[in-house]
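Each structure below appears as C-alpha cells.
No value in this document is a laboratory result; all are computed from the given coordinates. The model shown is predicted, which means the values in this text are computed figures rather than measured ones. Cβ atoms are built from the backbone, for glycine too; each structure is taken alone.
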Structure P
Amino acid sequence: MIRVLIAEDERLAREELSYYLSQEADIELLPCAVNGRELLEKVAEYEPDVVFLDIKMPELEGVQAARMLSSRKQQPLIVFCTAYENYALDAFSLNAVDYLLKPTEPHRLKETLQRIRKRLQESAQGGGKEPGMSTGAAPKVTKLLLEEQNRFVVIEPESILFAVRDERVIQIHTLQETFTSKMTLQQLEEKLHAYPFFRTHRSYLVNLQYVAELVPWFNGAYNLKLKTGKPTQIPVSRSYARELLKRLEGSGY
C-alpha cells in the first residue's frame, strides 16, 4: 500500500482529491493537514510515502514546507497541487513527482499515480528498501533548468565553473556566460551532488575539475585560481581549506 497524506486548506478541494484517491486499490489515505505547520507534524507522525501538497496554505506555504521536508532522512515524494501555473519552476527545483492544477482532473491524477508507483518501485529496487523510503542522495541531474528574465535556460552541470551568492540571488558562471538564479546556493549544491563541486566559502560553490592552483592568503585561508585563462580568484575560507586539500590530494572527484 502507498501511504498518502493530503495537505490542503480548502475543504472542497481536499474532499475531491480524497475521493479520487480512495478509488485506487493500492492507496491508503492518512489524516489530512490543513496548513503547513500541521503538515510537518503529520509527516513526522505518520511518515507517508507521498504528500499531495497545496502551494498556497496558511502559516507555512507549500514550497517552504517541501524544502523543509527535503532535509528529512526519509523524504516523502511530493506532488504539488495548485490553481496557479507559475510555480512549476519551484516544483522542478524541489524534484517533485508532478504538478497538478486544480480542479483535479481524473486522467491527470491517473498519470501522476503511475509516476508515483514507478518512482517507488525504482526506489525499492535500488536500495532494497520498502517503497517510499529514501535511498539517500537525490538522482543525478543531467541538465539544469534556470529561469532568467522571463526565459528558461538549460545548462550542462559540467560547464559550470563556480557559483557565488549575490544578495538574494546566485550567479552561475559557466565556460560561456553567466546566469542568475533565485535558487539558494544550498539548493544548487544539492542538485549537483553527483558532480565534483565543493563549497570553498559560505558564498562560493566551485567545480573542482577547473581548479588550477591554491595560493596561501593569510590566517590559514587561500585563494583558488581556475583553469579558465581569466584572472578569476575565489576565496577559500579557513574552515573549508583542510577538507578541500584532502579532496584535491586524494583526487576524490
Structure Q
Amino acid sequence: MEAGEALDVAVRLVRQGGMIARDMIRRVDVHAVKARGDLVTAADLRVEAHILDHLRRLFPDHGFFSEEKGGERTEAPYVWVLDPIDGTKHYVRGNPMYAVSLALTAGGETVAGAVYLPEMEQLYAAARGQGATVNGRPIRCSTEARLAEAIPCVEIPSRHMDGPDQARAFDRLQRLIRHTQRVRIFGVSSIGLCLTAAGSFDVYVNLGSGWQPHDVAAARLILTEAGGRYHAEGQHLIAGPPALCEQVERVLG
C-alpha cells in the first residue's frame, strides 16, 4: 500500500472523528474509569467505532490496534493504530487541547500518520519520506541550537508512579528548569510532539507520564519527517532537533 494513499485515508478519518468529538464535547458522558484514573467517554467509543468501521470496510485484510478495543489481527502486514481521543482528561473539562490520532504501520514501522485537533482545526500529517505538514503547510523542527534559550514541552508523571521513579523524574525536571529558558508542561503526548515538529516548542521531553505507543504512533512519524530525532527508553522520551536532544540527554544524565 502506498504511503500517500494511506495518508489520504488517515486524514479523512481523523477529520470525521474530530467532527464527532467536537459535537459531543458539549454533552460529555464518562463511560468508564480505567487504571490510574484514565477516563473513557461515550465520545471515545463513538469516534473509535466510526473510524474502525470504515477501516474494516476499506481494508478487510489489515490489522487494527485501538486504545479502547485493543488489538485485532495485529500480526497482519499492515496495522492501523488509533487513539480516538488523546487528552480525554482535557476533553471532559471542555479544554480544547485534545486530538484524534491515526497511523498505519507496516512491519512495525509507521508509514503514514495524522493527528487532528478539532477545536483548533489543525491537522498534522506525514507520510514516510514525504515530509510533514500542518493544514497542508510544510513544517520543520526548531532551529534553536542552545538549550539555555530553548522552551521544551515537558510531560511529568502522575501520583500513580512509584515513589523512587517519581523522585527521579522531578529531579530531572528541576535540571531542565535550571538549563532552559522556560519549561512548559502540556499533558497530551501527540499534541506536544506535533507542536515540537512545527517548531512551536524547541524539544519534547517526557519524564514518565504513562504514555502508550498508540498515543505517539502518528506523531512520532510527523516529528521525524519534520527533521526531528525520536528516542524512547521505557517511559522516558526525548524528541526534537538532534543537537537539542543531545544537550537534554547530558543535562538529564
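Ranked by Rg/Rh (Cα atoms, Kirkwood Rh), which of P, Q sits at the highest value? Each step should come with its number before you reach the end.
Numbers: P: 1.04; Q: 0.96.
Greatest value across P, Q: structure P.
The greatest value of relative contact order in percent (Cα under 8 Å, 6 or more apart) among structures P, Q is that of Q. Each of P, Q could give helix-only ellipticity at 222 nm (-39500 (n - 2.57) for each DSSP H run of 4 or more, over all residues; to 500), but the derived value -11500 comes from Q.
Starting from the value 16.9: which structure in P, Q was mean count of other Cβ atoms within 10 Å over residues 49-56 calculated from? Source structure for this number: Q.
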